[in-house]
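Just below sit the structures, each encoded as structure tokens.
Only the coordinates and a few stated rules stand behind these numbers; no lab work does. What you see is a predicted model; the values in this text were computed from it and never measured. Cβ atoms are built from the backbone, for glycine too; each structure is taken alone.
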Structure I
Amino acid sequence: MPLSEFELIERYFRRCGAVRADVRLGVGDDAALLEPGAGTTLVAAVDTLVEGVHFPPGCCAESIGHRALAVNLSDLAAMGARPAWALLALTLPAAEASWLEAFTSGFAALAEAHQVALVGGDTTHGPLVVTVTLLGQVPAGAALRRSGAAPGDALFVSGTPGDAAAGLALEQGRLAAGEHEAFLRKRFLFPTPRVALGERLRRHASACIDVSDGLLADAGKLARASGCGVELEAERLPFSAALGALGTRQARELALTGGDDYELCFAVPADALGRLEAELPAAQWGYTRIGTLCAGAAVRVRDATGELSVATAGYDHFSAPQS
């Protein structure tokens, strides 16, 4: 006999995620009762993942659960916020026990790692769609924003962008398998949100954005929000060994224009660079300087030969092909 909606929630979601003392009432009532800390600002983000758009049909359920929360964790990381509570709206074509067990395993493992409590949501029948709303906290007045950078600020990125785009291409059969296939697939299927780095950047960054639609496009968004242009240095782009194995040209294109990395792109004033390196050593925290904010509105990429021609639009839901 198929599970009822109440049974589904009771079995898979009532105890999914971390247990927090600031949750007065969680899953099971009409709404949650939460207690934000004194002197903090509430931070809210919501993202939707649609089968065939954000992940290929047949993608493993554990990955879908992980990614559904990871994309929101990345948004809060870009604000310098600490995540706390999540709401999950899940539309399912069928309530299959094996799928739900794998999905909740992926979601719960990441939620527990970041002390996130699942406090409510909704389930319904239809095409596979997952929407997560994530709430977090940041000290009052301390949140990072896309605006705030100025010409002369250095621009950085965490991790090795482009890996996830290569992993998606492998999932879709658009890239030939090689010795690094498992690494690249994992980078797409199980991205690592940079929450700890985001919190610490509150003391250093003038602006920050998470890289979800492509590094060049998202760096451009940060620059525009700050009333600046930006120049990226192609030789500084950090490639993983797996991405570099594809060759410099393809690796560079994927690093600049591929989405789904969920890394942080952030700006730091020139006079704060010494303190950044002293308190958050790049070798330990895994970030790389890739360019500089400049006057004007141009978004440029340069190498030793001059300016490169690279598409800057990034991913757009209403112009991009489906997965």
Structure II
Amino acid sequence: MSVSTAASESIITYSPAYTLVPTYECFNRCTYCNFRTDPGQDEWMTLEKAEKILRSLQAQGVIEILILSGEVHPNHSQRSAWFQRIYDLCQMAIDLGFLPHTNAGILSYDEMARFKTVNVSMGLMLEQITPQLLQTVHRHAPSKVPAVRLQQLEWAGELHIPFTTGLLLGIGETQQDWIETLEAIAQVHQSHRHIQEVILQPHSPGSQQAQVGVAFPIERMAEVVAIARQILPPEIALQIPPNLIPTPEQLLACLEAGARDLGGIGPRDEVNPNYPHPQDHKLASVLGRSGWRLHPRLPIYPQHDAWLPLTLQQNVRHWRKALVAHQQV
């Protein structure tokens, strides 16, 4: 093994991020959700409030602005206003020097194409492709139909959108379901090589979910990581959320099994608000004691830079140079 290869294998990445939520309202009613509110029960984030937040972040080392939204029904009268609000938030983030990444649920092909012009990457959790969950946790979640979510991954590839997807673990699926979901992701990726990361997210019960659930057994996380690493192509990074892994020993076991990314780390995990993100310097200390090095990254991987519009490529080049300078200090 060369020195450079050994060095790259010891690096664990994360994205210095902040999450903006245009609205928590969502027409899906997944039983495990700790994020949503009922349609019409939330006051949407204004552009004025967003600008105030973003300006306050400019000197804090934040790179990624994750635009994470509940879903407004495709046929709802507010759908176009919802889309425009997210688009405007992305454009504002770009104008203020950040790199936007949007996860807004199910989109039309045209919506996805328009978002491509104001995002460096996008995402959507596949969760699990077994239709059995439509009878249980997804009974009242129309956009969780597996074929619909797989179509989103296909469209992202056709549009050359760098993409993040993932599995939600512990919602009633089997080990065979993990395998089939991972194989489906690998198959979609084969044509366009657009999937950057696959998140392996253990269900972690929170105080806001509609139905009390059982936590995914964390002692099995390293096993899931190992299975994923066997199935997915090597260029797809495996991401685990460190705030959902209770002990350093369990986190390190996942890294040994093949996880190499810790996702976006910011002041609040909007999907799992009961589980605060660890601070990056504390994570770096934990990892450093075991020979791992924690490095910040951009929400777009270098092999996909050329897919971006020229204006976004300029922003990305700026941040790549800034990270190189930071690592040389």
Structure III
Amino acid sequence: MLVWKVLINMKKFFHLSLITLALFGFSHPARALTISPARLELSGDPGETISGEFLLINEQEDTKTFYSSAENFEAQGETGTPTFVSSQEGLASWIKVDPEVTLSKAAQHKVSFSITIPKDADAGGHFAAIFLGTTPPKDKGQVSVGAKVGVLILLRVSGDIKEGGGITGFSTENNKTFFTSLPVRFVYRFNNSGNDRVNPTGTVVIRDTVFLTAAKLDANSREGNVLPGSTRRFDVVWGEEQETEHSGFFGSAAYELKHFAFGMYAAHLNIEYGANGTAEASKIIFVFPWQLLIITLAVLALLLFVLSRLLKRYNRWIIRKAQGTLQ
């Protein structure tokens, strides 16, 4: 039983590593095997057969045979990382692809596939992945742990497409209101209550105390999708991320100077999704770089003290000069 659990955990690890890269839209290598693109967005009608293709490149040192498989996926948690589900139903069962592809060293091949949509298929989004790996399919009940790469298939079936959802929360990380410097990480969550994926787009506009625009940030720079019936977290960072650790009073003050902001700021989130859906939210924050202000005030106080001493000496000199002239 222990060996069985280890094998299952290894399979989940490979899948998680794959999909994390796939969602960002990059081609990704796994043991010198490359597949591109990482994601295909398709649409079709019930009863229709549609086709597609993707590129497979063998960058290994010898000829390899790659074996195909398909699995459905669904949302897991708030990160946007799907979990794969083996099923005899759903999009994975509609996909037809060559069971294996043999490629020589440095060769590439366009892998074709088809999707036959059932006449009674539900309208909306259906999601699966086509995997290719070097490990042959196992008998039923066994787990394959060979390295795989895959392409996500995001299919929209036409019909009664329902759009719904909105922003379920907009704040800063850990719900902080007071900061000593940038960066400030804003966090919002978007819930999709419709029956197809949505891709929220929009901005976070930050205005200062006098309502001037301090920053305009992309609310979904990675173009992440929200699957039906799920909630996804999005992070939007204002300012540059911290490059190095800083410690001590003067180190903190130097960091505040480099990432300077001061006063009250209003952050306004404006989102568009689907055909005509909109949502918005706001958050007030305060940035008060107190270490830097203490040093600034101390320097100003020292300058005022020195200037006052010099002014007194100058006044005494003027007085003595005047007295000498009168005598």
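Can you say which of I, II, III returns 2.7 when distance in nm of label points 7 Å out along Cα→Cβ at positions 124 and 236 is computed? Present the calculation step by step, with values, prior to reporting the outcome.
Details: I: 4.6; II: 1.6; III: 2.7.
This value belongs to structure III.
From I, II, III, which structure was P(r) over Cα pairs in 20 Å bins from 0, in percent = 32, 56, 12, 0 calculated on?
Values: I: 32, 56, 12, 0; II: 32, 62, 6; III: 24, 39, 23, 7, 5, 1.
Only structure I yields this read-out.
If you work out distance in nm of label points 7 Å out along Cα→Cβ at positions 132 and 260 for I, II, III, which one comes out largest? Walk me through the numbers on the way to the answer.
Details: I: 1.5; II: 3.3; III: 5.5.
When distance in nm of label points 7 Å out along Cα→Cβ at positions 132 and 260 is calculated for I, II, III, structure III comes out on top.
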